[in-house]
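Structures given as structure tokens follow.
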Structure 1
Amino acid sequence: MKHILVVATFSILLFACGTSKSDISDLAYKNPVAASIDLTKVVDDKAPVTINPGRFILDTVIYRMPRIIQGSYAVEDFGKYIEDLKAFDYSGTILPVVRINDNTWQIANATRLDKLEYLVNDTFDLENHANSREEIPFSPGGTNISPENYVLNLHGFIGYFDALKNAQYTLDITAPAIFERTSALQSTNLKSSPDGTKITTSYFAPRYFDITDNPMMYGNLDVEEFMVGDVKIVLSVYSPNSKHKVSTLKATVSKMMEAQIAYLGDMNATSRYDIYLYLTDRSEGQPKGIGALEHHTSTVAVLLENSTEERLAKSVIDIVGHEFFHIVTPLTVHSEDVHYFDYNEPTFSKHLWMYEGVTEYFAQHFQAYQGLITSEDYYKVVNSEIHRSRGYYDDEMSFTEMSENILEEPFKSNYGNVYEKGPLLGMCLDILLREESNGNRSMLSLMKELSNIYGIEKPFKDDLLIDEIIDMTYPSIGEFFKTHIVGATPIDYSTFLEKVGLTFEETRVEIGLIQSGAGSVFEADKDKGIVFFSSNVKDNSFWVKNGVNENDIVKSVNGKAATIENARVILIQLYGAKIGDDIHLVIDRNGEEIIIKTKLTQAYSTKKNIVENSKATSAQIKIRKAWLNNASNTEMLDEKSKSE
């Protein structure tokens with residue numbers, strides 16, 4: 001996921017009050033916003049925060065916590081976790097504060113404002129008690145306040161004044177001296193308390209964006225720094241039950257980063273990368289969400305502590321590897337929506353197909369290209385993405401329209417498809433580019449070209465990017481965008497796989513009652529309150545044999561009425577059914593009641609696997625070798641086998 005650059009202008013309110021631009025710049029330059037967090041004074045998992053903005057020349061100011069953060073594509077409302085916010089004047093008297101909404105406070109008499117004080121409640125604890133409709137920040141973007149560990153995603157602790165979004169920040173964090181502390185924001189000073197029990201670490205941030213872009217972790221950590229080529233890697237691991245250590249993960253991270261840096265070549269633009277790995281056992285107070293959130297030169301990842309070393313290593317490569325590739329996009333190549341990000345009312349770019357889709361494509365493709373996995377393993381990844389993108393999401397939805405309206409339905413519930421169909425879009429574009437250029441151009445080389453035109457400090461105009469890519473490439477690329485990315489036509493993947501000498505091979509597989517090779521055989525209509533058979537039922541031999549059709553409404557299962565409310569229970573019952581069990585369904589087909597009364601027999605479906613076509617032409621094989629780096633791939637895997 002997660003990911004972004006912000007350069008914001010000062011509030012129009014300042015100019016409306018007659019303040020000159022130079023006055024504002026001087027105010028922001030001479031008076032950095034001074035923030036402090038005291039982890040030695042935590043009570044009930046709530047950390048005290050103090051914000052000193054310097055002197056204001058305004059009568060009224062607005063203080064905000066982020067409603068949405070970069071890379072999350074969801075409403076987070078970090079202001080909901082702020083308690084007891086008070087404003088003090090220079091004599092210590094409390095000033096009037098009006099809370100306008102979850103994330104916004106208005107402070108009057110601001111020329112007298114000395115500081116704000118408030119408590120921050122963490123989000124990890126709340127994940128355990130939230131109801132299904134409550135939106136809690138995704139764990140890697142959340143916060144943790146506990147005696148053992150502090151996950152300091154600073155957007156959850158520190159807000160900004162509308163009038164000072166471009167101001168510099170200083171940050172002091174006081175913590176027990178025994179704590180390990182690791183930060184992507186470089187420290188400027190360390191100061192011990194007289195009794196030596198506390199250490200205050202000071203940091204500097206050029207602007208608010210740098211506060212949100214540099215996470216920290218304090219507490220009982222396992223931390224190690226090591227070099228991969230010219231890049232310093234800082235790996236910080238918190239394992240609540242001490243099941244995993246940096247020493248066992250270092251080799252995996254080193255091999256992954258070495259392969260990624262080689263894959264990117266001169267596209268790699270960082271000399272340091274911080275990885276914060278929180279391993280959850282999902283017990284009380286532990287986070288539930290699994291994944292990662294990227295920043296310019298770091299990522300916070302939450303993975304499962306009970307994973308085996310092998311499975312955890314695979315998760316690190318898949319998930320952390322994805323986040324590292326975000327240095328390509330949107331961290332380097334991004335639109336004005338990303339560059340001038342508004343934390344409370346953002347507009348969204350049309351290009352999630354690139355930000356998340358192409359990034360996920362690189363995260364899977366590099367493993368095959370650099371020999372970490374075989375080509376056959378990569379074909380399985382592609383096949384799974386095809387299956388999931390068609391089985392769980394709307395395959396007839398414009399990606400640009402979905403991206404631009406990602407907070408709204410029906411687009412919001414299809415966000416997950418950026419990690420399924422998104423990489424498939426990247427794959428198809430990559431194959432087209434290689435075909436058109438006789439193997440000399442690729443999706444990665446295109447991103448390099450775009451980064452040379454734009455870059456970290458120069459965004460592109462959102463509505464012009466696709467036309468610019470088409471001008472830089474070939475008519476076939478334009479047709480693909482028009483049909484499958486801007487347009488909503490489903491992709492015939494066999495057409496693109498054929499270009500690299502691959503084909504689909506059908507096999508017959510055993511399945512259960514609630515699925516088929518294409519996905520779930522059941523759907524629900526919440527508005528109508530019904531459960532019905534989806535089009536996937538045609539790929540389930542048991543239901544076909546018993547005469548079930550697409551759109552048949554399920555009225556009852558084994559004597560129990562089928563409703564939206566008990567659909568999960570019924571599906572669990574069908575999932576657990578065994579061969580020979582009685583199956584009794586009443587269905588409604590266009591007003592006609594139909595009864596199915598039988599015994600369960602084995603259900604089958606057809607599964608399509610991607611295989612290399614024995615009849616592929618030499619031209620197709622040449623493009624495939626360019627695409628998957630087959631020659632060096634084989635050599636690297638041979639070396640890997642020898643070493644093991």
Structure 2
Amino acid sequence: MSNNSRRVRHTTLGADLPLHTRHPGRARLIALATATLVGAGLVSVSPTAEAADAAYTVTPLHFAVTVGPDNDHPCDITGDLYLPTSASKAHPVPAILTTNGFGGSKADQAGLGRTFASRGYAVLAYSGLGFGGSSCTITLDDPDWDGKAGKQLVSYLGGAAGIGYLDAAHREAAPTLDAIKLDGPLDPRVGMAGGSYGGGAQFATASVDPRVDAIVPMITWNDLPYSIDPNNAAQTTGVTSSTPGALKLIWGTLFSATGMASDVQDGQLPDLPCPSFTDWVCPAVVSAGITGYFPPSAITAGHHASVASYLPKIKIPTLLVQGEYDHLFNLNEAIATYKALQAQGTEVKMIWEAWSHGYPAAPGEFDLANPDPASQYVTARIAAWFDRYLKGKIVSTGPEFSYFRDWVDYTGIATPAYGTSGAFPLTGSRTWKLSHQGQLTTGIPVAGDQTFLTPAAGLPTSVNPLDVLGNSLPLPSDVFLDLPGTYAAWQTPALSSKLDVVGTPVVKLRVQAPTASLTEDLGPGGQLVLFVKIADVGPDGTTRLIKGLEAPIRIPDTDAPIKVTLPAIAHRFEAGHRLKLIVAGGSVNYRGGLTPVVVTIAAGSTQTLTVPVA
């Protein structure tokens with residue numbers, strides 16, 4: 001689309017508004033789901049794009065794509081093309097493809113569109129399949145569906161005809177785009193950016209389209225079965241486990257509600273019993289709500305829709321950005337992707353930021369609605385990544401690993417709050433052993449047991465921070481309570497100096513659970529489920545759960561030693577504070593084990609807590 005071809009400035013005409021905006025009464029049908037998503041950070045609410053200034057124009061478009069394993073499902077995708085006014089066939093520009101988080105739309109990416117169009121990039125923001133006016137079902141960024149859709153959008157950016165249209169009926173073709181820098185015929189110089197669901201779309205597209213040149217997946221997943229049904233024990237590769245875990249009850253309910261909200265928002269009756277989703281999703285959530293874990297078919301389907309299953313196909317520069325407070329896609333997901341990409345020689349760097357599902361960005365860190373590389377650390381890193389790999393500029397792309405330190409005071413851009421390292425993981429560590437009377441010791445442990453009871457029917461025994469609502473409630477986000485008799489705990493002596501823990505804590509345990517050992521061979525339903533977590537105990541005894549994180553484990557063999565890989569953290573334990581290790585029988589955020597079990601954990605030199613330190 002050269003400078004003299006048709007351009008339309010973004011307007012607020014009624015026909016272009018989401019249906020819930022044009023019909024306020026319908027908003028009440030989806031208010032709860034939408035409000036929760038906004039509070040959880042899944043949907044970023046950005047102001048309606050104003051008319052583009054002289055630096056760029058915005059053209060609403062529709063795209064006719066065909067997806068599915070057999071390429072027999074036509075879909076209409078709605079998008080906005082942000083094009084610098086200086087771009088032309090004689091002066092082409094690189095492109096960025098970006099899409100929304102779960103439950104969102106192309107409008108959420110308007111900030112990225114404006115910012116990067118002003119920096120000399122063409123930006124195509126689009127609504128993912130099943131969201132924001134785009135048709136077809138939600139397939140959780142499966143490469144056969146969302147990946148193939150993204151591939152055809154890349155072809156449009158490369159100048160292919162028969163994909164872009166000016167109307168939803170695909171009657172009026174958009175002018176052929178000829179202002180994008182090409183690496184070859186129909187091969188645009190293109191990167192991808194976006195968060196959460198928009199991060200998974202990048203991996204899916206790159207896995208089926210080698211023309212994608214660089215990606216920046218933010219707060220997204222490595223393996224969906226771990227994300228929704230995590231088992232932090234019995235892990236085989238990365239976060240993938242050989243045994244199902246414990247369903248995230250509130251997240252599973254929210255996803256189903258959001259699928260229904262997407263239907264209603266687009267003016268359709270909900271497609272019950274599985275609103276908007278591909279067929280396997282809702283039955284899997286219902287089944288897991290009863291049993292506490294995903295059935296094998298759901299694990300297979302979820303794994304197929306995850307980068308963990310096709311990671312060798314990702315060979316392009318990848319900047320991973322993950323949230324430290326994230327209870328949906330925790331830091332372990334980014335770590336798993338980072339390590340696998342690094343092992344296969346893919347250029348990759350990793351940032352741990354504050355912004356995550358349920359928690360806002362720290363000041364001067366990142367703002368999806370108004371990204372500014374001059375005043376935001378993460379935005380500056382993204383801009384440098386694209387300048388290097390799309391424009392070919394000789395610029396620094398930053399350290400190999402950086403992490404936000406919420407204990408560092410600063411003003412302005414968040415750069416001073418970020419610790420950095422030339423490698424990950426860090427090499428330092430501290431180890432304590434479980435000892436008598438609930439002590440963690442670095443010396444020789446003294447014998448002593450702790451015994452507790454897990455609840456029946458998977459009921460919660462721990463009142464933890466609600467993972468979906470995160471920081472949205474007017475309550476401390478790290479205060480929790482375990483019911484007496486339903487947990488075991490050990491803590492260190494008061495620390496003589498501050499201790500910065502950066503990385504993945506590991507707990508090694510042996511448990512005695514005779515009744516579970518009798519039923520565990522019957523399958524996951526007969527196996528013991530526990531919840532492991534680390535807390536920070538202040539000098540006054542106030543106990544806070546670090547970032548609200550915990551590690552569910554389903555134990556296939558209670559006679560074998562257990563290695564628990566806890567969610568990674570970046571946390572400072574101040575001098576005078578204590579580390580507290582807790583093993584609990586239930587959690588308000590998860591569906592626990594179905595059968596009450598008496599559990600005993602003995603002290604000993606092989607029962608340890610190890611934390612990585614900076």
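Hey, volume of the Cα convex hull per residue in Å³ derived from one of 1, 2 reads 188; which structure?
The read-out comes from structure 1.
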Margin query: Going by FRET efficiency 1/(1 + (r/R0)^6) of positions 226 and 546 (r between Cβ atoms, R0 = 30 Å, to 0.05), which of structures 1, 2 comes out largest?
Written below: 2
Checklist line | Identity of the structure behind -6000 (criterion: helix-only ellipticity at 222 nm (-39500 (n - 2.57) for each DSSP H run of 4 or more, over all residues; to 500), calculated), options 1, 2 | finding: 2
Check: For which of 1, 2 does P(r) over Cα pairs in 5 Å bins from 0, in percent, for residues 218-393 alone, calculated from the coordinates, equal 1, 8, 14, 16, 17, 16, 13, 9, 4, 1, 0?
Finding: 2
Notebook entry, point to check: Who wins on percent of Cα pairs over 16 Å apart, for residues 138-209 alone among 1, 2, i.e. which is largest?
Noted result: 1
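Given 28.2 as the derived value for mean count of other Cβ atoms within 10 Å over residues 98-105, which of the supplied structures 1, 2 does it correspond to?
Computing mean count of other Cβ atoms within 10 Å over residues 98-105 on every structure in 1, 2 gives 28.2 only for 2.
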Check: To which of 1, 2 does the computed value 36, 32, 25 (Cα extents along the principal axes in Å, for residues 378-489 alone) belong?
Finding: 1
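Just so you know, all these numbers are worked out from the coordinates, no wet-lab data involved. Note that the structure is predicted; figures quoted are calculated from it, not measured. Cβ atoms are built from the backbone, for glycine too; each structure is taken alone.
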